1. Given a computed value of -0.62, -0.93, -1.04 for log10 I(q)/I(0) by the Debye sum over Cα atoms at q = 0.13, 0.16, 0.17 Å⁻¹, which structure among I, II does it belong to?
2. Between structures I, II, where is relative contact order in percent (Cα under 8 Å, 6 or more apart) highest?
3. Among the shown structures I, II, from which was the value -20500 of helix-only ellipticity at 222 nm (-39500 (n - 2.57) for each DSSP H run of 4 or more, over all residues; to 500) calculated?
4. Given a computed value of 2.2 for distance in nm of label points 7 Å out along Cα→Cβ at positions 62 and 86, which structure among I, II does it belong to?
5. Out of I, II, which one gives 1.00 for FRET efficiency 1/(1 + (r/R0)^6) of positions 54 and 134 (r between Cβ atoms, R0 = 25 Å, to 0.05) as computed from the coordinates?
6. When mean count of other Cβ atoms within 10 Å over residues 14-21 is calculated for each of the structures I, II, which structure yields the highest value?
Structure I
Amino acid sequence: MTTGRLGRVAHLLLAEDNEDDVVLLREGFRRAHLHVNLHHVEDGAQCMQFLRKEGPFADAPTPDIVLLDLNMPVMSGKDVMREISQDAALSHLPVIALTTSADERDVLDLYRLRCSSYIVKPVDFANFTTVIRELTNYWFSLVVLPES
């Protein structure tokens, strides 16, 4: 089981409304032999409830990393990033934009809001698996994350 520097299995929060992308991500972790606790929410409002441990997410763990899609219903990824960056209790969380948008304005806006990384989802599954493996190796083997 991959634990990296954390010394435990990592908790990732995936905010993604496309079920196909959720399945691909889970399969990418499996094929890359990366064991993580992947928590999933379908929109930005649920993401903020999870992070703030509200409602049905009262017992949710604090994620080590948030994987954030930009184009979601109810509350966009950009709005989520804005709220995270303005919330002292959440602003330390690494947020990785994992999205189909390669629009330069989106990239710049997310970095201005202090996202940690911006990754455009590859359309090819083999490349997607490689991205997941590299992302996980970087964030859980090289980077020192705060102890939640």
Structure II
Amino acid sequence: MLETFRRAPTTPQTGLDVDDPALLQLRKACRLVGAAEFLDAENGYYTVVIEAALSAIERTSQFYLLDTALLHDDDYVTTEQVYDRGEQAGLYDHDVRDKLLDLWRNNRSRTYYREGIGSQQRATDMATLARETHDHVLHVAGYSHECICREQRDSG
């Protein structure tokens, strides 16, 4: 199995073949937002939707931080640091930062470790939050032309 990851992929995922670290994070976020919306529409994958939505929000924030040089591609940052820097960058205020961290710390962990159980409403709300956050950051950054999930929505 490990050998599979050591070799160059023969059929790589389209849209992620970019050299710019910021654009790579943006497009990863696009894929995660799209996956959350797709799986939520199909119902039953609530935990996966919650995970994908939270990851999409974090990747979207990382895109902005990398794009504005508030984060460098060789920096290792935790989720908390991404949200802290997102607040410092003006992506959201302190209250939103706290709410995002609360969602990540409590609800993600509780759902993941089955202390709390994912539900259709929670999954739907998280997919919506991921889309709204993604769209907000794209608006602030002015990068909608690089967003592959927007291209898919507009063509679909």
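A short reminder: the numbers here are calculations on the coordinates, not readings from a lab. Note that the coordinates shown come from a computational prediction; the quantities given were computed from them, not determined experimentally. Cβ atoms are built from the backbone, for glycine too; each structure is taken alone.
1. Working: I: -0.53, -0.84, -0.96; II: -0.62, -0.93, -1.04.
Checking each candidate, the match is II.
2. On the way: I: 27; II: 32.
Sorting by relative contact order in percent (Cα under 8 Å, 6 or more apart) in descending order puts II first.
3. Working: I: -11000; II: -20500.
Answer by label: II.
4. On the way: I: 2.2; II: 1.2.
Among I, II, the structure yielding 2.2 for distance in nm of label points 7 Å out along Cα→Cβ at positions 62 and 86 is I.
5. Details: I: 0.15; II: 1.00.
That value comes from structure II.
6. Details: I: 17.4; II: 12.4.
Of structures I, II, the maximum of mean count of other Cβ atoms within 10 Å over residues 14-21 occurs in I.
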